[in-house]
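Values quoted throughout were computed directly from the atomic coordinates according to the rules given, and no laboratory measurement underlies them. For clarity, every value in this text was computed on a predicted model and none was experimentally measured. Cβ atoms are built from the backbone, for glycine too; each structure is taken alone.
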Structure P
């Protein structure tokens with residue numbers, strides 16, 4: 001079967017908006033989307049049994065952020081129940097791209113992406129390294 005026919009792995013991160021997540025107008029303060037993207041990305045790795053802590057301690061790999069973008073569509077408010085849907089929509093030699101969509105009930109309130117590097121921790125510092133083929137397969141599909 002060609003890879004284009006395989007289903008994407010999608011992870012869900014659910015939470016409730018806290019009072020401290022809102023601004024003076026009672027609307028979610030925009031940097032929180034980036035915090036949620038980070039949380040959702042870490043949860044994605046936990047869902048495939050490769051928590052960031054495991055990667056760092058056992059494999060000497062970290063996944064630093066290189067680029068992020070968010071588009072805001074609808075406001076969120078205190079006590080809203082939110083779900084962030086996350087999948088990997090691109091894997092290159094040393095980087096991958098998370099796609100995130102934020103929903104409140106069935107309404108998408110924002111979306112964006114993160115580009116992260118597969119980075120080894122060595123005695124001489126940090127260095128982007130090729131993502132192993134088995135990891136690429138895991139990131140892309142169920």
Structure Q
């Protein structure tokens with residue numbers, strides 16, 4: 001699962017859930033869809049990753065978590081609140097699409113994104129960061145939650 005980046009997995013999960021929803025004739029959850037809320041969530045989903053991307057650029061370090069080394073441990077900006085703002089954005093994006101569409105199979109997408117990043121990608125990245133930055137990373141982990 002590490003061969004594909006989390007944004008690709010997010011797209012795959014959303015497309016699979018769309019196909020399942022379509023094949024089941026869009027089974028709705030009562031009270032949904034809520035297009036306005038879904039659109040707001042989708043828009044909000046881009047804020048943490050974009051801020052993180054810009055911060056990595058300003059710090060002159062790699063954004064690719066699979067990079068053999070990173071020049072710097074980034075702990076400013078959105079990283080003060082969550083160790084995974086980019087992944088939080090992906091989960092929020094999938095949730096926003098699910099709320100926007102309102103079919104219950106769509107809600108499997110944000111769960112699948114969360115499960116994939118939380119138990120596949122994040123442990124790999126945390127082990128790499130721990131090896132590379134040692135005590136500084138351990139101190140950061142003690143201060144900032146994995147999600148929120």
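Can you say which of P, Q returns 36 when relative contact order in percent (Cα under 8 Å, 6 or more apart) is computed? Intermediate results must be reported in sequence, preceding the final value.
Values: P: 28; Q: 36.
Here the read-out was taken from Q.
When mean count of other Cβ atoms within 10 Å over residues 38-45 is computed for each of P, Q, which one produces 16.5?
Details: P: 19.1; Q: 16.5.
Derived from the structure labelled Q.
Quick one: helix-only ellipticity at 222 nm (-39500 (n - 2.57) for each DSSP H run of 4 or more, over all residues; to 500) came out at -5500 when computed from one of P, Q, so which one is it? The value was obtained from structure P.
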